[in-house]
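Given below, in the form of C-alpha cells, are the structures.
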Structure 1
Amino acid sequence: MAGRLPVSQELATPANQSGIAWLDATRVWLARFPLSIIQLAGRIGVGATFFKAGLLKYQSWEFAVRLFQEEYRVPLLEPAVAARIAMVQELTIPILLFLGLATRIATIPLLAMIAVIQTFVYPNAYNEHLVWGAILVLLLTRGPGVFSLDYLIERYAVQKHLRRRPIGS
C-alpha cells in the first residue's frame, strides 16, 4: 500500500472536497473511526446469530431434523445429515469469528450456508442475508482487525521473520 495517503489526508484532497467546510470536516472526523471496532462488532453480530441457531438445533435435535424434513428441504442431503452439518458449522465457526482466529477462512462456509438458505430455504429473507453476507465479505476482504488472534499471530510471525533476517539485507 505504498504511496497511499492516510484516510484523513485522502479525504482532504480536492477531488474529495465538497466545498462545504462543515461537511468536509465531518467526513474527515468520521473517517477516523477505527475500522477494527466495526470488524469486531460484525464478527460478534454474525457469529452470535449463527451460534444461537446452532444451540437451538442442539437443544431440540428432533425438532431440527423435522424442520429439515418439512420446511427447509435442502436438496441432495438427507434431513438428519443436513441438520447435523448445519449444527456443527453453527456451533464451531462462530467461535472462530468471536476469537478472530482463521477469520477469513471461517467466513467461506458461512457465506456458502447463506447462499443455500437464500436459494433453497428462505428466498424472501434476502435483506437479512445481504446484511450477514456484507459483513462476512468485509471480514473476508479486510480481515478481522486488530482485536483478534489473527492480528496477534500475524504480528508475532512478522517479528519472528524480522529477527531472522541477516543484518544488511
Structure 2
Amino acid sequence: MTSSERDDLIEFLTGQFTQIERQFVQVHQRFGQMDERFDRMDQRFVQIDERFERVDQRFGQIDERFGQVDQRITALHHHMDARFLAMDRRFDGIDDRFGEMLGHLDNIYRRLERLEQEYYAISQQLRRIEGALTDESGRREMLERDLAALKEHIIVLQARIAEIERRLGS
C-alpha cells in the first residue's frame, strides 16, 4: 500500500468514523430523548402509584364504613326482629280477642234473628187480630144498620097496627 492509498484510506476511514460518530451522537440524542420520555413515564407511574395508594386508602375507608354499616344493619335487624316478635305476640292476643268478640257477635246475631222471627210472628198475629176486628166492626155496622131498618119497620108496623086498631075501634 502506498502512501497516497494510505492517505486516501485514512481520509476515507476518517470520513466513515466521522459519519459513525455523527450517527452515535444522533443515537445518543435519541437515547437522551428516550431517557426523558422514560423519566416522564416514570413520573407518571409514580403519580399513578400515588393515586392507586389514595384509592386503596379510600377503599380501606369505605371498607371500614361498610363494616360500620354492617354492624348498624345487624343491630337494626336484631332490634326490628325483636319488635316484630313483640308485634306478632300482640297480634296473636288481638286475634284471640277478636275471636271472642266474633263469638259474642254470633250470639247477638242469633238472638237478634230470634227477635226478628218473634217480631214477624207478633206482627202477623196483630194483622190477623186487626183483620178480625175490622170484620167484627163491619159485622157490627151491618147489624146496627139492620137493627135500624128493623126499628123503622117496627115503627111502620106499629103505625099500621095503630091505624088498624083505630079503624077497628072506630
Structure 3
Amino acid sequence: MDRHVGVISDTHGLLRPEAVAALASVDLIVHGGDIGSAALLDELGEIAPVVAVRGNNDRKPWAASVPETVTIELAGLRLYVIHDIKTLPKAPAELGVDVIISGHSHKPGVERRGGVLLLNPGSAGPRRFSLPIAVARLRLGAAGAAAEIVELEVAGGLDGAKARGAVSPRGRARAQ
C-alpha cells in the first residue's frame, strides 16, 4: 500500500492556507526545518502526524526538543531528514537511506544521486527573492519513492497569507 507524505520547509512561522490545502489527505507531514513556532507544528498536526527537524533559525526555547536530524521508516523505505543538505555527515549513498529530505535553500528540487532521492520542497513561508512558494508530495510504496513539487498560488502583500501566527518578511508578527 502506498503512503503519501506531505513535505514542507522554511515556513518561518507562516502557515499559508494554500499549504494546508496542498497537504490535505496525506498520511504524514515532514517539516524540513526553519519552522518558526511550536504552534505551527500543532497546526500541521491537525492535518496528519508530523515529523520535523530544527532549522538554523529555530533558536527559541520551544525548538530545543526538535532534533537536528531524523531517520524514519515508512512503507519499507528509509527517510533521512536534515535542514541543510550541505551538513550531511556522509555522502547520500553512504547513509543507507532511500530518501533525503532537506530545506534551507528555499529552492525546490527533486533529484536522484547514487540511488537516493533528494527532495527539497522549497519554502512555504515568506517569499525570498523570486523563488516560488512551494511544498512537495512524496509517494512511498513497493515501486519506491516518487516526489513532485507543488507550487502554491499565492497573491498580494505577504503573498495573501492570513494564517494564525503569520510573520512579516522581517520576522515581526502580523496583525490579524
Checklist outcome for this item: When mean projected area of the Cα convex hull in nm², for residues 29-124 alone is calculated for structures 1, 2, 3, the one with the largest value is 2
Next on the checklist: For mean count of other Cβ atoms within 10 Å over residues 77-84, which structure out of 1, 2, 3 has the highest calculated value?
Outcome noted: 3
Checklist entry - Thinking of 1, 2, 3, which structure, once helix-only ellipticity at 222 nm (-39500 (n - 2.57) for each DSSP H run of 4 or more, over all residues; to 500) is computed, gives back -2000? => result 3
Item to check | Highest-scoring label, criterion being mean projected area of the Cα convex hull in nm², among 1, 2, 3 | outcome: 2
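A short reminder: the numbers here are calculations on the coordinates, not readings from a lab. From a predicted model like this one, the values you see are computed outputs, not experimental measurements. Cβ atoms are built from the backbone, for glycine too; each structure is taken alone.
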